[in-house]
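Next up, some structures in structure tokens.
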Structure I
Amino acid sequence: MSAVLHSIIIPHRNRHDHLRQCLQSIEWAQHTCGAGTLAHEVVVVDNGSAEPPGVSRWGFARLVVDERPMPVVNKCALLNRGIDEARGEILTFLDADAIVGPLWLHGAARLLADDRPTLVAYRVRYLPQGQSVTSPEVWMALFTAAAYNSRQRAWEGYGTPDRSPRLPPEYCWGPVFGNSQFSVRRDVLGDLRWDEAYIGRGWEDLDMLWRLWRRIGSAAYRGFIERDDPRYCLYHAKHPYSADWRNGPCTSANLCRWTALTAEGRPQ
């Protein structure tokens with residue numbers, strides 16, 4: 001396998017149990033993916049946690065502590081810090097409440113294929129609040145077709161980043177954008193960064209996908225998502241949102257910013 005390094009960037013604040021499950025699932029995926037996976041690192045960028053998240057037990061993970069004042073979490077700023085700290089040529093953006101599938105680590109390698117896409121997106125379904133993944137056996141069982149396909153599907157953009165049809169996959173037309181969990185090559189991303197004017201929850205991921213699409217152009221852009229094999233996909237663990245993330249005034253400001261961006265027109 002290529003010596004290209006794959007950097008997985010995870011922003012974090014006070015989601016210690018979710019982060020632990022996320023990193024544990026990545027470790028389990030290492031074993032099921034085997035020697036065919038890319039060398040990888042996980043960069044956890046923490047801001048404002050009551051206590052630092054313990055990541056040292058996972059040899060592939062390292063902690064970056066961001067000490068900038070953030071009364072409301074600026075996820076974009078943490079992701080940009082992660083880009084700066086990451087050493088990889090392939091970058092994956094992953095939320096701390098994600099649980100990845102047994103073959104998820106293989107997804108990023110598609111970016112090196114001869115017919116390489118611009119972006120690899122990941123299907124996400126929701127794990128009910130309070131459900132823990134306590135063993136490799138429980139984890140594997142979650143990613144059988146019967147178990148995975150019975151869960152609610154998260155946002156999955158087609159046609160434009162802000163269009164997520166609730167239809168069977170064969171009726172989802174247009175370019176694939178997926179959601180906030182995606183992989184991209186560093187040379188494709190270039191100097192494009194997450195817009196730090198988005199503070200708190202809402203539209204920051206759609207903004208990034210829209211601007212990436214605009215940079216590449218409609219004719220050249222190609223997104224990919226694995227929809228048939230759940231082992232390449234992931235879950236999000238449901239949980240309540242805290243006020244320093246789901247903040248009403250910030251969400252309203254984010255929506256205004258997103259509306260202004262899309263009013264400028266679609267990529268040519």
Structure II
Amino acid sequence: MKLAIVLSALISALAIATPALASTTIDHTWNGAGEFSTHIVADDDSDTTFSTGGSIISGELHFIDYNDNPYNYGVDTNDFKVKSHTQNGYIEYYFKKTDNYEPMYGPAGQESYTYIGASGEGDFAWHTKSNYAHIRNCNYGWQNNGQMFASGEHIIYHSFFVNDHEGAIMQIYADGTSTVTDMNEDHWKSSYKFGKGCGCYTNAKVDIDGQGVFDLDAYADNEISTDTGISVYGPNAHLNIHADFDSGFSYDNFALEGE
């Protein structure tokens with residue numbers, strides 16, 4: 001495995017690499033003020049960047065390249081976990097799946113992206129795992145609720161795409177407090193699940209106290225369906241759920257899937 005790391009932090013970080021054919025493990029922690037960033041390239045299997053900054057920042061991240069090459073498909077299993085807190089700052093996360101066993105599961109290129117910017121506090125907890133067939137954001141057991149939080153004047157932007165034109169985006173621009181629970185996201189070939197999946201119960205909700213704007217956009221070639229009974233048919237299906245609010249907003253189940 002070739003492993004590239006670019007690291008900027010105010011405290012020391014720990015990186016441990018085991019011999020070839022064994023798992024490669026990276027662990028970082030940070031606590032202080034300023035900025036922290038890391039870039040992990042796991043051979044040709046995945047490309048991950050994480051950064052945060054603020055007047056106070058703290059957190060931990062853990063990455064494993066299992067170097068397992070299941071079924072000799074030429075793709076290793078990668079696992080990334082992070083928990084991050086900032087005050088008067090930002091958190092940004094990007095995971096891209098760069099290899100797949102294409103004869104059976106189609107091309108790679110699936111992406112999970114999150115940005116939180118807040119004049120108050122911001123929190124992010126996330127778990128992404130990829131292998132030869134799919135990418136999954138399965139947070140059950142890592143953090144079941146409230147994976148994204150922000151206060152003050154803030155932005156929460158989260159997207160999950162399986163190719164250039166199929167996926168979903170959630171955006172919040174608000175002044176107050178916002179909590180997003182997005183426990184699971186799943187991918188299989190050109191289909192995806194947003195706010196659900198991983199063989200687990202659905203736990204997908206938004207709670208906002210304050211004034212702002214909420215948007216949920218989903219895109220798919222054939223069909224988009226929500227757990228609340230909305231169906232949109234393709235080609236080039238697009239679903240938009242928009243809200244403007246002065247004192248609060250809640251969405252009990254935003255789970256959907258597209259194909």
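Cα extents along the principal axes in Å computed as 56, 46, 27: which structure among I, II?
Values: I: 48, 43, 37; II: 56, 46, 27.
Working through the options, I get structure II.
A value of 0.50 was derived for FRET efficiency 1/(1 + (r/R0)^6) of positions 49 and 153 (r between Cβ atoms, R0 = 25 Å, to 0.05); which structure in I, II was it taken from?
Values: I: 0.25; II: 0.50.
Answer by label: II.
State the single structure among I, II that was used to calculate relative contact order in percent (Cα under 8 Å, 6 or more apart), giving 24.
On the way: I: 24; II: 12.
Only one of I, II returns 24 for relative contact order in percent (Cα under 8 Å, 6 or more apart), namely I.
Computing percent of Cα pairs over 16 Å apart, for residues 97-200 alone for each of I, II, which one ends up highest? Don't skip to the answer; put the middle values down first.
Values: I: 68; II: 57.
Top value of percent of Cα pairs over 16 Å apart, for residues 97-200 alone, among I, II, belongs to structure I.
Consider the structures I, II: one of them gives 0 for helix-only ellipticity at 222 nm (-39500 (n - 2.57) for each DSSP H run of 4 or more, over all residues; to 500) as calculated from the coordinates. Say which.
Details: I: -8500; II: 0.
Of the structures listed, the value fits II.
Values in this text are rule-based calculations from the coordinates and carry no lab data. Everything quoted here is computed from the prediction, not taken from an experiment. Cβ atoms are built from the backbone, for glycine too; each structure is taken alone.
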